[in-house]
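Enquirer: The data blocks that follow each hold one structure.
Coordinate-derived values only; no laboratory data. Only a predicted model underlies this, so the values are computations on that prediction, with no experimental measurement involved. Cβ atoms are built from the backbone, for glycine too; each structure is taken alone.
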Structure P
Amino acid sequence: MSSQDPVAHDVLFIDSLSIAPTIGRDWWGRVRPQPLFITVQLYLQPGYLDKAGASDDVRDSVHYGQLCKSVLNLAYGPDAQVFDGPRDLARAVVKTAFALTGAVIVQRAAVAIKSEKLIPLAGEFLLEISTSYRQEVIGGTESVRVTIKNLVLSTIIGVNPPEREAKQRVVVTIIVHEKSGHGAPVDYAALTTLLNNDIGATSYLTLEKFVLEIIRIICLFSETIDVVTVKAEKPSALSFAQAAGVQMTRSRSAFLQ
């Protein structure tokens, strides 16, 4: 397949590399190494892997062993760094990947930082950054998406009399698309604390109102936030179903009118 073939699409990746860097305070407020998983995807020039595919020689490809070692060096050894949150770490991984490969090989790098301990009451925090080589070297925008999975919020919700007497658990997944550019970092731990306090002190008749209120709070929390998707599930809503729920997506602009 020719390198000029527009169908050629080559990706080299490292999936869920276990690492424990220092990225600021954990959910107990202590600054110390935290267990994370890093996934790196390098989108190569079209057809770049043809040479290695023909020669069967790793020297004709991007050596993922070297990439792995370079990423681990960010957290361990004499060159270990202290990062200002997962976003700072993700950008360092992008820089490391581009320094190892260069523009001739890699068109774009995507890095995902996953933690199961970063956000209290949530099952998982996932930050994803995608940056082109041109953006990284001469400046430009990056794509940032943050997902908070299985955040458990408790509130009075429902129309039946028993539902008005005691709080229920509602399981929420939040997806935030941030605005392009290097805006002020969003403090997602503070955001989830705000949600827990505000939602817990309010009552709702419907999940629709519940979800829209969560989206409103998130959208107005930071100017960096652009588009928000919230999915909410009531595990106890139906006797013969695992859960019932709704999902809504809104932009920050909808709440600024």
Structure Q
Amino acid sequence: MNVGIPATAHGDAHAPAALQDLWEFVRTKQEETLLSPYLPAAYAFFMHVLLCAPFLALDALGSVSHRVRSWRLAAGSGPPPSLRRWLECFWRVVYRYLTVVLPATALLQTLRSPPALPQLAPSCSQLFVEVLACFLLFDTLFFIWHYILHRYPWLYRNIHQMHHQHHTPFALAAQDSSSSELLSLLLLALSSAWLVGCHPLSEAFFHLLNSWLAVEDHCGYDMPWALHKLVPFLGGAPYHQAHHRVQSANYAPYFTHWDQLFGTYRA
């Protein structure tokens, strides 16, 4: 999928057959969808909701399974969030997407020149490098913006405070923020991909993984197979839950290097 790609993006002649077949199918069958100005916001919303579904199941199982309860980071602070709390959060996110995020990003996409879709898919190495570059850039931009939101009281009250209503976050709460914050974070993600100039498939993988990591950071579980236990310098849910508790540390969304460099890291 293409979520706002630059016209300069090119494929690689050495792309694996599976990637090339996937890209051929998407490019030839779904071109109208790829170029839709509504795609960025719709993709972000539906991916977020879909990736939250397993954690809704975990929260439901938590009332009957000791194993699931043992994975919870806040096991002593009460039961997992109820279905009612999930639904209230869901409708808040839907309202903000429909009233602000979707119209604003659609307008931005309409004002941009239509991107030229490359004929070739990326190679595996190109896809990996571009996705990693997007993550490192997004992590840096997010760290700066997040730090500013906490350091200036007016910005915190009017943009970021709503997200911190969750002292013990859960998966869906990753996007339970003010409309302006939701829009700003989506624009940071889109800008990261545009600045890297990556292939549409690389960008689609970046946005998919970005949604997953945001959900995992807020899920409230420290699971044995969590990505932060497999990838160096990823903080994961324990790292981000410490931010929700303390609020003066762990500003980066995923990696820990910026917080360690600036002395804002909290184990």
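Enquirer: I have 13 for relative contact order in percent (Cα under 8 Å, 6 or more apart), calculated from one of the structures P, Q. Which structure is it?
Expert: Numbers: P: 13; Q: 29.
Matching structure: P.
Enquirer: Identify the structure, out of P, Q, from whose coordinates FRET efficiency 1/(1 + (r/R0)^6) of positions 55 and 223 (r between Cβ atoms, R0 = 30 Å, to 0.05) was calculated to give 0.05.
Expert: It must be structure P, since only it matches.
Enquirer: Related question: Can you spot which of P, Q the value 4.2 was calculated from, given it is distance in nm of label points 7 Å out along Cα→Cβ at positions 119 and 143?
Expert: Q
Enquirer: While we're on this one: Out of P, Q, choose the structure whose coordinates give mean count of other Cβ atoms within 10 Å over residues 167-174 equal to 22.8 when calculated. Could the numbers behind the result be given before it?
Expert: On the way: P: 18.6; Q: 22.8.
Answer for the origin of the read-out: Q.
Enquirer: OK, next. Comparing structures P, Q by Rg/Rh (Cα atoms, Kirkwood Rh), for residues 71-206 alone, which one has the largest value?
Expert: P
Enquirer: The value 71, 43, 41 for Cα extents along the principal axes in Å was derived from one model only; which of P, Q is it?
Expert: Label of the source structure: P.
Enquirer: When helix-only ellipticity at 222 nm (-39500 (n - 2.57) for each DSSP H run of 4 or more, over all residues; to 500) is calculated, the result is -7500; to which of the structures P, Q does this value belong?
Expert: Among P, Q, the structure yielding -7500 for helix-only ellipticity at 222 nm (-39500 (n - 2.57) for each DSSP H run of 4 or more, over all residues; to 500) is P.
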